[in-house]
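Please treat every number below as a calculation from the coordinates, not as lab data. Bear in mind that the values here come from a model prediction, so they are computed numbers and not experimental data. Cβ atoms are built from the backbone, for glycine too; each structure is taken alone.
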Structure I
Amino acid sequence: MIKAADLPDTIPVFPLPGALLLPRAKLPLHIFEPRYLQMLEDALKTRHRVIGMIQPCGSRNADSSGLHAIGCAGRVTQFSETEDGRYFITLCGLSRFRVKAEVEGFTPYRRCSVDWNGFDADLGQTERDEGFDRAALMGLLGRYLDARGMSTDWGVLDEAGDELLVNSLSMLLDFEPEDKQALLEAPSLTTRRETLVTLMEFALRGGSLEEKLQ
């Protein structure tokens, strides 16, 4: 089992608005910009193969914006190259981290010194949610998808464990970046599930972000 002490103190970060990675979950990514191709190449040369996913603050311009204080690091577990030099990769979520400082340097991508303390559960066993009402969540999800004209593979969802289901929906549903950040920062699976339910309910009622924050 990986421990926080085994993880690097400085990691490359990928500021991608709306993209959420959670511990023990998998995030597919399409890498094509030259700076991120360089980031991937450099990450693959290390024994950790770690890349940090993080939300930019208040702007969709990942180059000029600040970064949220908390992100989630993943390990590159799969990658394939296309004929024109692009990559399709899979990040497997390891642990959340807290940004200490952005590191200046000569890389074309952004890097941060990070602190792994406070996220011990991320590196442990699958989380449990004792109060989880799966039937209620699935019913709410059905109404949410119908309202958006979307569909899903219900058989796959039925087979997913509690943590995988809650985390997968948190990652996949079309919430705003600030909402994704709230899901990331949830201190437990129960809190994340409650936040997920709140976001879907507000969306169905046509609620705004301002109303959610009141």
Structure II
Amino acid sequence: MEDLKNKIKELAGIYASNLKERIEERKEAMKSDDNSHYLIYRVLGITTEEGELIYIYQNTGRFLYKYAGSFLEEAATLCLNYKFQDGIKTKVENTLGQRPNTFEIDFLNGSDAIEVKWRDATTDGDHITKEHTRVKVIKGHGYKPIRVMFYYPQRAQAIRIQETLKTLYAGVEGEYYGGDEAWNFLKAYSGVDLKAILTEIANERTPEDGNQ
């Protein structure tokens, strides 16, 4: 278990370093951007200084969201592989349509087809259609679709979509875990308390946020 913790800490270090590098690169590139549109910000009561901060956070926030998601999904997969070393990422043919040609399974363990997501804030109705097709295809290949999403979205419409997806999974005898249920599922399934490990790492890196 200590070896797994070290792997997750090392992974966190790599992601943190890469994230910092990308943010610095973007900030440097933004120095040459045309900011003439700040005039409209000022018309709406936003000062130039406030506009600059918004612009910086808007640009760098995209990197943060992407890296946070990729890190958590990879860390969760490490936990799954800790107990199930034969588990793999794979793809299955879309037998119900032409697009996409295949659907990816993040972690296939026996008949368990686990999808690992850190968060899904989509409000696109087409997402439901695609996910419905996805779970039916996976079920048709003889697998049990299992969705593990660690953080719920905040907006009402996005939450409703997740509730619909939960119903879809139940309809094909699959399993859906979101929020605390996802953390608990991973702990019970893999024997690893990933949230405790991440909390420990977070408290080491940013002790002032130790209550999160």
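Assorted remarks:
- Among I, II, structure where helix-only ellipticity at 222 nm (-39500 (n - 2.57) for each DSSP H run of 4 or more, over all residues; to 500) as derived comes to -10000: I
- Here distance in nm of label points 7 Å out along Cα→Cβ at positions 88 and 112 was derived from just one of the structures I, II, and that gives 1.8; the source is II.
- Comparing distance in nm of label points 7 Å out along Cα→Cβ at positions 40 and 72 across structures I, II, the highest figure comes from II.
- Source structure (of I, II) for mean count of other Cβ atoms within 10 Å over residues 16-23, computed value 20.2: I
- At a computed 49, 40, 35 (Cα extents along the principal axes in Å), which of I, II: I
- Entry that produces 3.8 once distance in nm of label points 7 Å out along Cα→Cβ at positions 160 and 192 is calculated, selected from I, II: II
- Test item: Cα extents along the principal axes in Å, for residues 24-95 alone calculated as 35, 28, 20, pick one of I, II: I
- For relative contact order in percent (Cα under 8 Å, 6 or more apart) computed as 16, the structure of I, II it came from: II
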